[in-house]
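Visitor: Please go over the structures that come below.
What follows draws every value from the coordinates through simple rules; no lab data is involved. Source: prediction; values computed, not measured. Cβ atoms are built from the backbone, for glycine too; each structure is taken alone.
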Structure 1
């Protein structure tokens, strides 16, 4: 059984709503583990209806917007996004994302963002 995973070299997705992701490829039925990179900002807001998303800021600084409230983040911060929370983020960020339970696209709501509000 594999216990240690190196950072993936290739992207699982690029330029999707303003961010990129690398999947670690763990076989956990309960969680996903990704590296998320953002060079500017998300072009939408997200709501994870079933999943908690936990972002650990590995590099950079920026912000998260939760239900229209903006909070600054920097390297070393942990951001916990409970299910049902509308959020977005921006800045120059490299983050470790762990989400529970296992993410599926049908549980995610994408909300168009008003560009004047970010």
Structure 2
């Protein structure tokens, strides 16, 4: 990649520009992004590890530092994986917190990350 303007050649510009069909789509109002997002990697196999909590178990998740940083919720799935994560990367649990409609994940099956709900 050239660093100075005088080093730029026509081929450099052509390689960095979107194809003509992008310009046509933009002119018609189509909201195509450039460069296109990378393709998601293959997921790979989830780990063959027995987890401590079952789907439906009540748990507490660490969402902030300190003793008040724990939030209660329910395990909704095992081996969560976001599409853009590298091949083979999984989180052991996906959790629905009581305080929100949003889902979170627990990146590790350890007590400093996810623990059995207290008093239930």
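Visitor: With percent of Cα pairs over 21 Å apart coming out at 59, pick the structure among 1, 2 it was computed from.
Guide: Working: 1: 33; 2: 59.
For percent of Cα pairs over 21 Å apart, the value 59 is produced by structure 2.
Visitor: Have a look at 1, 2 and say which one yields 0 for helix-only ellipticity at 222 nm (-39500 (n - 2.57) for each DSSP H run of 4 or more, over all residues; to 500), as calculated.
Guide: Comparing all candidates, it corresponds to 1.
Visitor: Of the structures labelled 1, 2, one was used to calculate FRET efficiency 1/(1 + (r/R0)^6) of positions 9 and 65 (r between Cβ atoms, R0 = 35 Å, to 0.05), giving 0.10. Name it. Show your work: numbers first, answer last.
Guide: Values: 1: 0.70; 2: 0.10.
Derived from the structure labelled 2.
Visitor: Work out FRET efficiency 1/(1 + (r/R0)^6) of positions 17 and 89 (r between Cβ atoms, R0 = 30 Å, to 0.05) for each of structures 1, 2, then name the structure with the largest result.
Guide: Numbers: 1: 1.00; 2: 0.35.
Result for FRET efficiency 1/(1 + (r/R0)^6) of positions 17 and 89 (r between Cβ atoms, R0 = 30 Å, to 0.05) over 1, 2: largest is 1.
Visitor: A value of 3.6 was derived for distance in nm of label points 7 Å out along Cα→Cβ at positions 25 and 97; which structure in 1, 2 was it taken from?
Guide: Values: 1: 2.0; 2: 3.6.
Going through each structure in turn, the value belongs to 2.
Visitor: Using FRET efficiency 1/(1 + (r/R0)^6) of positions 33 and 57 (r between Cβ atoms, R0 = 41 Å, to 0.05) for the comparison, can you identify which of 1, 2 gives the largest number?
Guide: Values: 1: 1.00; 2: 0.55.
By FRET efficiency 1/(1 + (r/R0)^6) of positions 33 and 57 (r between Cβ atoms, R0 = 41 Å, to 0.05), the leading structure of 1, 2 is 1.
Visitor: Further question: Between structures 1, 2, where is relative contact order in percent (Cα under 8 Å, 6 or more apart) highest? Provide the component values of the computation, followed by the final result.
Guide: On the way: 1: 30; 2: 21.
Largest calculated value belongs to 1.
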